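Enquirer: Quick heads-up: structures coming right below.
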Structure I
Amino acid sequence: MAHFLPFAMRLKATNLLRVSNEQPCPVVAMLRPRSGLAQWMVSERYELKPWVPTVEYTDPSGNLCQRFTVPAGGMCIEVEVVMETEDELAVAPDAPPTPTEQLPDHALMYLLQSRYCPSDKMEDRAREIVKGLQPGYAQVEGIRRWIHQNLKYEYGVSDASTDALGTLENGAGVCRDFSHVGIALTRALHIPARQVVGYLHELDPMDMHAWFEAFIDGRWYTFDATQSEPRGGRIVVGYGRDAADVAFISNYGPLEIEEMQVQVTRVDGQT
């Protein structure tokens, strides 16, 4: 059953990205949000400076991807979108899990362990964290709350190779690390979970952001362990099994990101 969202917030997100390279570098970018039940595109500007031939395609998770070659010397990528989205997240404390045999086909891959989410090694930890909680939403919220209370948000602790087990060992990480831990622990309970990347209104410091969703009682619910309580004002750019699926730039050659400026503002007349 489709769950239609009562849009209540209009957000403008801008992202300026400068990259440099000595030789032409093929890339795949994931910087364009798409319309759907959870959000609606009002307007968009996507500019490459200098312009180069570009092909867009949809990946297996439904994300819009742009394929092009960054010329020698680098380029500037500018994205500006205005989106209708929700100002409050849906919560359902008593929602039961969806039985595995009733899961839609597209959700099944989010039950499996993945590169950064070795859920097959984390069931004991997950069961310990959710002990005494009702199966379903309450368990995933318990996991989100445990991460928020027990892991420290800290830059420089993790790197591109750190998985959920590494983050638990470090006791700290950033948004992508928190989401990996949440995804892995949720999957360990046989609840589909996926990583989400995009923008969050009033994120401090402002940057692209990562969180996770879990499929419960026939729909996806949002969980963000970096926040103390549910917060709306999100623009989704991509979904995936983990960070390997949702990199905003995948480069196939030497490429340096020299600058990235992200801004998210409310443009519906409210603050």
Structure II
Amino acid sequence: MINTNEILKKYDLKLTKTLGQNFLTDINIIRKIVDTGEVSPSDFVLEIGPGIGAMTVELAKSAGKVVAVEIDRHLIPALSETLGGFSNVTVVNCDIMKADLKSLVKDWTGPLKVISNLPYYITTPIIMMLLESEIEWDTLVFMVQKEVAQRMAAPPGNKDYGSLSVAVKYYSEPKLAFTVSRNCFIPKPDVDSAVIKLKKRVLPYTQDVDKEFFFKVVKASFNQRRKTLLNSLGLQPWVKGGKEGIKNVLVKLGIKENVRAEELSLEEFIKLTKELAHTSNPEA
């Protein structure tokens, strides 16, 4: 097991709050994360923000190939030491948001998994980038802020259910795996964390849905979440007939007129989008 404090001292590393550097030090939690990803020798694992390599080591023991993308160049010497004994690990010093993902995973024909302790400050952009990417990922396992994990996994009708919940469910089947105390990190963050597992899903009924218009509808629906869809969507310039138009669509779909966005399932949002695409002007 890597001694985090010892490595930090040896390389005179100063952790940067702006990069969201909170290093997980509990080996049992690290192994539990790897187990959640069901990592096997046939897997390619992409890790974002390996830090000094504590989880990378455990991933390398089980995976066929690990690529760890680290934005902080000061951590590279420490990573070289902790990962020196593994021939199946490649460390890439770059910003994952600017990386060529296809290039990172090229020539691998087995399952592709992303397993990471994500920096809190950029959690949602990274997750959405990966969900929407063209790489053929199979499973995503992330440790994130507990409240973000709850939002991603929340079902319709739950107080945490929102546009992020719908977006995640559009691409995957989310499952909140377990929570992690803030005491398991150096330095200790202000909040607890949770590990969420996203399994890629194939939805045949989304094939004839305009994805861009779908997310436009979802965003507008949740823009003022306490409003009914009649009010949140009925005032949009691209909705034909305004409130009356929305009312007619809801009636046709068998959805109550005073429904709020937080009550609609992914399937209902898809049906709503399809109907609005026929009766409205998506380009407006």
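Just so it is clear, none of the values below were taken in a lab; they were calculated from the coordinates. Just so it is clear, the structure is predicted and the values come from calculations on it, not from any experiment. Cβ atoms are built from the backbone, for glycine too; each structure is taken alone.
Enquirer: Once Kirkwood radius over Cα pairs in Å, for residues 170-257 alone is calculated for every structure in I, II, which label goes with the largest value?
Expert: Largest one: structure II.
Enquirer: Computing distance in nm of label points 7 Å out along Cα→Cβ at positions 114 and 210 gives 1.0 for which of I, II?
Expert: I
Enquirer: With helix-only ellipticity at 222 nm (-39500 (n - 2.57) for each DSSP H run of 4 or more, over all residues; to 500) derived from the coordinates and found to be -10500, which of I, II does the value describe?
Expert: II
Enquirer: Between I, II, which one scores greatest on FRET efficiency 1/(1 + (r/R0)^6) of positions 50 and 242 (r between Cβ atoms, R0 = 35 Å, to 0.05)?
Expert: With respect to FRET efficiency 1/(1 + (r/R0)^6) of positions 50 and 242 (r between Cβ atoms, R0 = 35 Å, to 0.05), the highest-scoring structure among I, II is I.
Enquirer: When you work out relative contact order in percent (Cα under 8 Å, 6 or more apart) for each of the structures I, II, which one comes out largest?
Expert: When relative contact order in percent (Cα under 8 Å, 6 or more apart) is calculated for I, II, structure I comes out on top.
Enquirer: Kindly point out which one of I, II the value 20.8 was derived from, the read-out being mean count of other Cβ atoms within 10 Å over residues 66-73.
Expert: Working: I: 15.8; II: 20.8.
Going through each structure in turn, the value belongs to II.
Enquirer: Continuing with the same structure: Work out which structure the value 18.6, 58 belongs to, where Rg and Dmax of the Cα atoms in Å was derived from one of I, II.
Expert: Here the read-out was taken from I.
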